[in-house]
Structure 1
Amino acid sequence: MISIREKAEAATRYIRNHIRDLPRIAILTGTGLSECVDGMAVSAQLAYQDIPHFPVSTVEGHPGQMLIGRLDDKSVAVFQGRFHLYEGYSPQEVAFPVRISQQLGIQFFIVSNAAGGLNPEFTTGDIMLISDHINLTGRNPLLGLHDPDLGDRFPDMTSAYAPDLIALAFDIGRSYALRLQTGVYAGLLGPSLETPAETRFLQMIGASAVGFSTIMEVIAAIQAGMKVIGLSTITNINDPLHPVPATLEDIIAAAHSAAPALKILIEHLIRRIDIPNTAA
């Protein structure tokens, strides 16, 4: 059986045949957030379905394409749309964009998502800088036979979300009056939304926001030695005392409304990230 690394190598060979220079920064956009990279000068646009072994996004708000281009004269790869465990994909398939990024030599991984707010001080439209996460999916992309070429078998997760990038994001937020928060992201399997009892439990264990993505990709990125920053757009507030039904349409609409602020934050993060010189 072909391994995840071999699949990623085949996909990367296809991608490299369509690009001029290798990116060092990758962005993975969440539900309704694909327009946050509209300012990029695109040099290659590849549909997921055309990339060997690449899964296909099945959820509304995920365009399903990879862009290569330049932001502030830095080469960037953008994965517009992700995959979720609840779609039936394995943890390894969910993390496949990270494995491709690893083969491309990506050093910085910016991951965004749409999330429900659990902190009562949050407001719809806030951007939460993820300081840590709680994996409640019962899954992990490192399960199975270990491939040492992918990284450590037991990667340390004590600083999975780079503190220096979080500090940099807050500095940008102050400069541009962005509504930034910080907190712990809880990752669930989904796709059903949380009951009031589940919301109370998540608040009790210290979660500030909840969603159905991000965890698999971040674990794989840390194993691959990348620096990670996670950005959650708060699309609704979960109040267990006064529960309000949430729909996918409402979540996507809220994500679209917050996309301009996320665009400012991502563009200035890329501008200020210091990329070490490495061999191509």
Structure 2
Amino acid sequence: MPELPEVEAVRRELEPVLVPARIVSVTLNRDGLRRPFPPDFAARLTRQTVTALDRRGKYILARLASGDTLLIHLGMSGSFRIERGDPGPAPQDKHDHVVFGLASGARLVFNDPRRFGVLDLLAPGAESAVLALGPEPLDDARFDGAALARACAGSRAPLKAVLLDQRVVAGLGNIYAVEALHVARLSPRRRAATIATRDGRPRELADRLAAAIKTVLSRAIARHERPYRASRFLVYDRAGAPCPRRGCRGTVRRLVQSGRSTFYCATCQR
């Protein structure tokens, strides 16, 4: 599933095409994706202008002049294709489920083979109720060691499981949680409460992990901005490889936590 860096890359790719852009047509080639489209989905979008394109966690939010917000989640396999010129037969691909026609003549095609994506419309004021998400990890004003320590206080769950809770930190998924824990030298099996506050003050471990999350996500976003740079993970999907940390003689291991693969070095991650 695309995580925060991948979703942010899609948002940045779409922004020059959509902001500002007037939607002149909406073609629905099925009744819904993960859930049905609203009955008036196409009508509420047609003739609307996109005024801004934001991201919240793993969601893209297209702000409309009407006050509505087009909510987009890529699911497991969702993607957008920008087309210009003669569209040819429609749909061009059996997984092209939604086509947005723009006044510029461009078309924005949402393709989703597994159909776990979401396209929905939020009325003004509905966003906070629908998206019960924690702080953005790259928002220094809302996410730091103290915020992470408070979320972990009293939790008996493994640290990695808490990181995947979108109410704790928005947009962090399996891959980057694994990478951040390695950078922070913390075991994914560690009880989350052990990094929590002591005497009302954030512990050093919470500060270290919050900084690692920011570092890992920022680097991943930078890789997407420079496609010529190879995307290489430190430990994710590298079971059996030597630990990449200088001076560590450990080996990357794989374990399953809550049905998800975790990769870590038992030697340097404690």
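Taken together, the values in this text are just the output of simple stated rules run on the coordinates, not laboratory data. Just so you know, these numbers come straight off a predicted model, no measurement behind them. Cβ atoms are built from the backbone, for glycine too; each structure is taken alone.
Taking Kirkwood radius over Cα pairs in Å as the criterion, the largest value within structures 1, 2 is that of 2.
Among candidates 1, 2, the computation of relative contact order in percent (Cα under 8 Å, 6 or more apart) that gave 26 used structure 1.
I have 14.0 for mean count of other Cβ atoms within 10 Å over residues 128-135, calculated from one of the structures 1, 2. Which structure is it? This value belongs to structure 2.
To test your reading of the models, identify which of 1, 2 gives 3.6 for distance in nm of label points 7 Å out along Cα→Cβ at positions 16 and 184 when calculated. Working through the options, I get structure 2.
Could you figure out which one of 1, 2 the value 2.4 for distance in nm of label points 7 Å out along Cα→Cβ at positions 192 and 224 was computed from? Source structure for this number: 2. Source structure of the calculated read-out (distance in nm of label points 7 Å out along Cα→Cβ at positions 8 and 56, 1.8) within 1, 2: 2.
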